[in-house]
Structure I
Amino acid sequence: MKFLNIPNIITLLRVILTVLFPIILANQKEVLAISILILAGITDILDGYIARKTKKVSKYGRIFDSFTDLFFILVTSITLLILNYVNLIIVILFIIGYLIRGLGYLKQNKITPSKWSKAVLILIYILLVFSIISQDLFNLLKYPIVAYHIILSIIETSKIYHRKL
């Protein structure tokens, strides 16, 4: 199968981690849940890096990676909401940022995440870790990171729409 390459297998690992995260955290295994967040963040960086270095970048891989990112953030955020680590407004703001970015992807009919959007995703992973280990750090960083996420989504999407005019 052509799509089964190392980068896509790494992305598939992130899907498995996504499914494991709510189970682990619901069983109050916070250290393991934090390890899953960190490992998921590493796989997110690693899959794209390996794909570029081995020339395995593909349309399928970009779509799979982007949907896996969204799936992971949604499942993780909702789990953290249900277990009272984050509040509803943060989850809604995450979703708004991804919806805005999705409109841009639909308009250009391809998924092309920028380096800035990957940086935002890393910040979101860090924020999710802080939601478990330190509510003080989480509360300090949540609105700046979410604002950056939404503002960047608006800027990137508006650039796409202006190019298409």
Structure II
Amino acid sequence: MEAGADVRAVAVLQEWHGQFSRFRQEALEALSMIRMEIRKAYDWIEHTAREWKFEIRDAEEEVVQRKVELAQREMPNFDGRIPDTTVQEQNLARAKARLAHAHQQVDICRKWAGKLPKMIAEEYEVASRQLSNMLETEVLNALAHLLEQVAALERYLDLRPSAPGG
């Protein structure tokens, strides 16, 4: 007559089931955190673009102010001489550079606002969806199957006759 199966590690299988369940949960949480980080990136780009648009308005006002200062300085003084306008010209150049920089930053934000969704779709969404589906179906089914197998092994151990003399 055959001896029964040598089953010794049901507790190890139960522990592995627990670890596998934790892995599944942590993976789902990681996917959720990644989605939140992506949302933060979109929000940051929108917020940054708005900030730079405010900066454009401020810089435009400064350019107008500096042009007025330069125009006033270029008027002849009471003795008919035109004073030095170097400082006002430098201030106007700085204001124009500030305005140009703000416009560049808005363009960069606009570029990224268009580029980011495509990059996310190409690099993340497909793989994320596949992993999420696997975690929600295949891994869940595997966990259920493992529990069934552990239960079957436990039933087997309960049915097995005890060793003689023991």
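Each reported figure results from applying straightforward, stated rules to the coordinates on display, with no laboratory input. Please read these numbers as outputs of a predicted model, since none were measured by experiment. Cβ atoms are built from the backbone, for glycine too; each structure is taken alone.
A few comments on the model shown:
- Structures I, II were shown, and Cα extents along the principal axes in Å at 45, 38, 21 was computed from I.
- Which entry (I, II) yields the derived value 2.1 for distance in nm of label points 7 Å out along Cα→Cβ at positions 65 and 145: I
- Answer label among I, II for the case where distance in nm of label points 7 Å out along Cα→Cβ at positions 105 and 129, calculated from the coordinates, equals 3.7: II
- Which of I, II yields 2.0 [distance in nm of label points 7 Å out along Cα→Cβ at positions 33 and 97, calculated]: I
- Structures I, II, by distance in nm of label points 7 Å out along Cα→Cβ at positions 9 and 121: label with the highest value: II
- Among I, II, structure where relative contact order in percent (Cα under 8 Å, 6 or more apart) as derived comes to 36: II
- Structure from which -0.80, -0.93, -0.95 was derived, log10 I(q)/I(0) by the Debye sum over Cα atoms at q = 0.20, 0.25, 0.26 Å⁻¹, for residues 81-136 alone, options I, II: II
- FRET efficiency 1/(1 + (r/R0)^6) of positions 25 and 41 (r between Cβ atoms, R0 = 30 Å, to 0.05) - structure with the largest value, from I, II: I
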